[in-house]
1. If distance in nm of label points 7 Å out along Cα→Cβ at positions 324 and 356 comes out at 2.3 when worked out from the coordinates, which of P, Q was used?
2. Please state which of the structures P, Q yields 0.65 when FRET efficiency 1/(1 + (r/R0)^6) of positions 156 and 236 (r between Cβ atoms, R0 = 30 Å, to 0.05) is computed from it.
3. Using log10 I(q)/I(0) by the Debye sum over Cα atoms at q = 0.20, 0.24 Å⁻¹, for residues 100-163 alone as the calculated read-out, with -0.78, -0.95 as its value, let me know the right label among P, Q.
4. With FRET efficiency 1/(1 + (r/R0)^6) of positions 300 and 316 (r between Cβ atoms, R0 = 30 Å, to 0.05) coming out at 0.95, pick the structure among P, Q it was computed from.
5. Please state which of the structures P, Q yields 31, 21, 16 when Cα extents along the principal axes in Å, for residues 244-283 alone is computed from it.
6. So mean count of other Cβ atoms within 10 Å over residues 60-67, computed for just one structure, reads 14.1; which one of P, Q is that?
7. When mean count of other Cβ atoms within 10 Å over residues 116-123 is compared over structures P, Q, which one is greatest?
8. With mean projected area of the Cα convex hull in nm² as the yardstick, tell me which of P, Q scores highest.
Structure P
Amino acid sequence: MGRRRWSALSAAATVVALVVAAPTPALAAGGGTVWTVGDGAQGQLGTGSLAVRTSYAQVSLADVVEVAGGREHVVARDGSGQVWAWGDNAKGAVGNGSSVDQLTPVRLTTLANVLAVGAGHYHSLALMSDRTVRAWGANSLGQLGDGTLTKRKTPVRVSGLADVRQLDGGRDMTYAVLMDGSVRAWGNNVNGELGDGTTIRRTTPVTVVGLGQVTMVAAGRNHGIALRSDGTVWTWGLNKSGQLGDGTRTTRRLPQQVSGITGAVAVAASADTSAVVLGDGSVRTWGEGGRGQLGSGSTADRLRPGTVGTLPAVAVLDSGRDHLLAVTRTGELWAWGFNDFGQLGDGTRTNRRTPVRIAGLTGVVMAAGGRGYSAVVATG
């Protein structure tokens with residue numbers, strides 16, 4: 001949901017959902033540990049408890065190299081390419097064949113040699129070593145891409161999709177970047193979020209029109225944002241809060257370039273907010289601001305990109321529904337936005353309109369968020 005997730009990987013494990021302003025603190029041999037905070041009502045904190053936490057607690061899972069956040073579930077990948085998941089499982093998003101919420105991580109035994117993972121609201125994704133994609137969970141709008149509207153409790157192959165470089169899930173749609181720089185999309189399309197010029201729901205992948213040389217894509221609730229290799233940023237879909245950054249609130253069925261953004265190196269999307277990291281490590285945001293998620297000090301929406309409050313140079317950016325998480329080049333974690341369940345991890349439940357440093361974690365290498373929680377991978 002966004003999400004999406006950390007710094008550049010080797011050619012063998014190309015991308016996850018949010019990449020890169022500069023090298024992040026390297027993962028130690030054996031990967032890192034997972035820490036979670038916020039709402040635990042569906043087990044999404046992975047600690048075995050349903051309690052709300054306002055400070056981070058460790059999940060009993062080792063050798064982790066990536067996490068992805070759904071609305072109330074988490075998917076993780078370890079250094080051996082195994083996939084683990086926990087949290088809300090009513091629609092099968094955990095992928096273990098059950099509909100029972102999982103309070104601690106479970107390994108998906110049907111998946112191996114996975115290069116990257118992703119998550120939408122109620123569905124999950126895995127990029128396989130042969131660069132095909134597996135998906136599982138909710139499918140009422142075709143977001144699994146298997147040609148059906150059938151919920152899947154275990155992974156199924158996305159139809160007709162190969163040579164994938166990177167992926168991300170939105171509320172009810174999914175995006176994939178291919179190795180040739182083109183983008184595929186499937187699922188809900190009522191707001192043009194598939195970028196194919198229509199509002200027709202798609203149960204198998206279609207091409208996002210007019211995009212090439214794309215290195216990364218991020219999915220919001222009902223909009224998409226893509227980064228091209230030339231550092232430009234393109235958006236499409238719902239625009240009720242200005243999340244497309246074109247100065248209007250007009251929904252767009254086709255991608256258009258965001259003016260004023262050059263030299264971008266990463267993109268992120270929360271529910272109705274968009275964000276980019278520039279080459280100097282600074283962050284720009286636009287869209288919905290009512291819960292402080294723009295980091296501007298204001299709660300006003302922003303229809304064009306604007307600056308975030310004081311923040312060290314950022315290497316990794318991700319988001320929850322209405323909060324953003326930034327990992328600095330020195331491995332610090334900063335957060336801002338909605339904090340109703342303590343998902344910022346600053347020990348309070350106070351919304352933050354500007355970034356705050358989160359104490360107690362060191363060597364953070366990536367972060368992911370959901371409705372009311374956050375999860376990070378750290379080596380410290």
Structure Q
Amino acid sequence: MLYQTGYVSSLQTSGYHRTKSETDDKGIQRQLAFGGNARYRFKKLHLGINGIHYTFSLPIIKPAEPYNIYALNGNSFGNYSVDYSYTFRNVHFFGEAAFSSNMEKAFINGLIISVASRADMSLLYRNISVSYQSLYTSAFTENTFPVNEKGLYAGISLRPHDSWQVNAYADFYRFPWLRSRADAPSTGSGYLIQLQYKPDKQLEIYTRYRSNAKAVNSNPGLHTLSPVIIQPRRNWRSQLNYKVNAVIMIRTRAEIVWFDKKGGAEEQGFLSYIDVLYKPLLNPISGNFRLQYFETGGYNSRLYAYENDVLYHFSIPVFYDKGYRYYININYDINKKISLWGRWSQTIYRDKNLIGSGLDEIAGNTKTEIRVQVLYKF
């Protein structure tokens with residue numbers, strides 16, 4: 001949360017209290033929220049009415065950037081919607097129509113069709129106004145928040161054999177107004193195809209190819225206005241999960257990304273890791289270990305990888321530049337009431353003498369994280 005006299009420009013949601021500015025933000029903003037939901041079910045029909053209203057002690061006023069003209073602002077607003085779902089034979093319909101307190105609208109409608117015993121298809125259309133405002137909202141959108149987007153998604157899932165599955169989708173979207181890092185209305189698209197092989201409960205292999213093309217600002221010539229151009233991003237990933245026995249599982253992945261290939265900002269990245277997971281039955285000790293290598297041409301060719309963590313916590317860190325990473329998680333159940341979790345993780349960068357910047361700056365090329373958790377059951 002950035003605090004100014006009489007208003008805030010953003011909400012602090014990280015949960016961190018590491019620095020003076022972060023601790024100063026504590027308790028600055030207060031929120032009152034109230035709402036409700038009513039549902040009606042009749043056979044295969046579902047209808048719902050939803051409403052929630054928020055009031056803040058200090059108004060939210062975003063920085064004066066063009067893409068923030070329609071952003072969430074003020075100290076009182078709400079969201080209201082009607083949602084539905086209905087199944088007719090082999091077709092399932094679903095959707096929601098919503099509006100915010102500024103009377104701007106958002107619509108999402110879709111259907112899932114079981115076209116055969118081994119084939120399913122899905123379609124989803126979304127149309128969300130540039131002025132629609134919401135808080136704590138999640139929706140099927142390309143944008144981080146459901147705002148300023150129109151799009152059509154189509155997916156298919158095929159199971160030609162008990163051991164094989166093919167999934168694919170195509171997504172086309174448009175942003176009618178400006179957004180962060182795009183100083184003009186823009187369009188984009190995304191495609192994916194994935195092949196999965198699972199002959200038994202011990203082995204699972206999948207490989208997938210994904211392509212995204214989204215418009216962003218590009219101004220290497222430092223022109224007065226930044227041109228908005230399409231920069232494609234393509235990546236290929238393969239992963240193997242193998243259950244050695246009832247106690248040990250091995251998981252390994254390799255992934256390559258190509259950013260703006262044959263363009264002015266071309267980059268390439270690579271990531272590979274191996275996991276060993278140990279979870280014996282009727283044993284108080286369990287744990288997992290990962291060893292990983294990554295190498296990218298820069299931030300644009302960054303890669304993400306989900307990581308196991310202590311109970312009720314997970315992370316999907318970003319990796320770029322060159323380096324190694326490893327972590328180990330251990331769980332020990334002392335008795336039926338007390339359980340301990342511990343995590344040690346370390347990233348070692350090549351060709352770096354400093355990591356981070358400002359108050360997060362670390363002298364050297366190694367970043368270490370330690371997390372300890374104790375659970376007591378009453």
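Read-outs throughout are calculated quantities, based only on the coordinates presented, and are distinct from any laboratory measurement. This is a predicted model, so every value here is computed, not measured. Cβ atoms are built from the backbone, for glycine too; each structure is taken alone.
1. Considering all the candidates, the number was obtained from Q.
2. Matching structure: P.
3. Working through the options, I get structure Q.
4. Traced to structure Q.
5. The structure behind it is P.
6. Q
7. By mean count of other Cβ atoms within 10 Å over residues 116-123, the leading structure of P, Q is P.
8. Comparing P, Q, the top value of mean projected area of the Cα convex hull in nm² belongs to Q.
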